[in-house]
Structure 1
Amino acid sequence: MSPWWIVPVWGVLGALVGTPLSRLTQTSLTGGRRDHPLTTAATVCSATAVLFGLLAWHVGLHSELLADSALAAVCVPLAVIDLVEHRMPTKLLVPAYPGLVVLFGLAAAVEHNGAAMLRSCAGMVILFSFYLLIALTARGALGAADVRLAGLLGLALAWPGWATFLAGALLGLLYGALTGATMILLHRARWHTLIPLGPALIAGTLTALLVPLG
């Protein structure tokens, strides 16, 4: 059983990490969008702190907590930028791959759990390939950034097991479909309107990582 203090301490760490993340978010946006309410330091810091605290509560004081938290940290600015500008910068997505591979590799070494690392790498390739197939066969359904994000999320989703991987992948698509349907019903979008899918994929992954599956 993990010590009680891990949740508040990790939450404070998330708030501290959120400060440079808010600056990174601002510099990644075009000039006219930098005053959007979602891009403020308070919003980014609060979101990062909450995610860090929730992950600490669910994962506990285990080696994969650092890797999961790093994923949450990079996903906050990605989600904000996608919501505001309908894009996810490559300069944030691509460097996250080696960083997360190293952190999950360290977790595997500490726990002597090579099987989990192999599963994570397989999950990364499978989800990346699946979204790439969708992007190639259904033109306009997914962007290149969504495909890159999918591989990153698959890496983290497969670590706990294939049940979590499948749940996260399906929930991401479900959240995306519900978001699109809601926007259409509210007359905020039409059938062919491009909808930012990144936040939905991220929400699906975090839901699967935070909700116990047996």
Structure 2
Amino acid sequence: MFTGIINQIVPVVSIKDSADKKIFSVRVNKSSEVITLGESIAINGVCQTVSAIKSNEISFYAMKQTLTDTNINNLHITDMVNIEFSLTPISKISGHFVTGHVDCKGKIIRIEKKNDATAFHISFPDNFKGLIVEKGSIAVNGISLTVSSIEDSSFTFNAIPQTLMATTLQYAQKIDEVNLEFDILAKYLNANKGHDIKTDKDSSKITLDLLRQKGFIS
């Protein structure tokens, strides 16, 4: 589990492709984090398992399904990626709950400078429309962001200078593919329409019983 608050932006230093997988390595910065074999780290929002460690270079196996569903398959040597270490019991949750299980790929269709912020317009597949709301949370390449507006099959978020500086958004260009993970609560709401949750055209209700069933509260 992650929060969408990026710990480091790091370069891809090696890639080995085969028919059904991609083995790639990134060079992490020195930090207080102790990285161990088998732990989960989010790479551009994709939960990946550490398969090898050599000094400050860590390697991962991205399997066929991951390559199909995410932009990991687009990586090249020297590309920069967002990494986030997994949550610990004492971690500060500054973003929102992110699982690292990417739902789909989106595409940057426009980037606009707006005063002190940069607006990114992202297209996404129509079948995910029910999982996104204005002012709701979304993870884009693993970054916890707030949806500012929705139009047809696209949405917009605004990135402040600190977000640009701390993430790979600073390198983003029009037509880039990005990994999208929709808010987990939106997924539960969508999955339980007409069942655990009473809905009508104007509102959706999250009950305490539902949150207990899904493990959000005890």
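Values computed for the structure shown
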| item | result |
| --- | --- |
| Comparison of 1, 2 - label where mean count of other Cβ atoms within 10 Å over residues 14-21 is highest | 1 |
| Distance in nm of label points 7 Å out along Cα→Cβ at positions 102 and 166 - highest-scoring structure of 1, 2 | 1 |
| Comparison of 1, 2 by relative contact order in percent (Cα under 8 Å, 6 or more apart) - largest value held by | 2 |
| Origin of the value -3000, where helix-only ellipticity at 222 nm (-39500 (n - 2.57) for each DSSP H run of 4 or more, over all residues; to 500) was derived from one of 1, 2 | 2 |
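None of the figures in this text is laboratory data; all of them are computed from the coordinates on show. All figures in this text were calculated on a predicted structure; none of them were measured in a lab. Cβ atoms are built from the backbone, for glycine too; each structure is taken alone.
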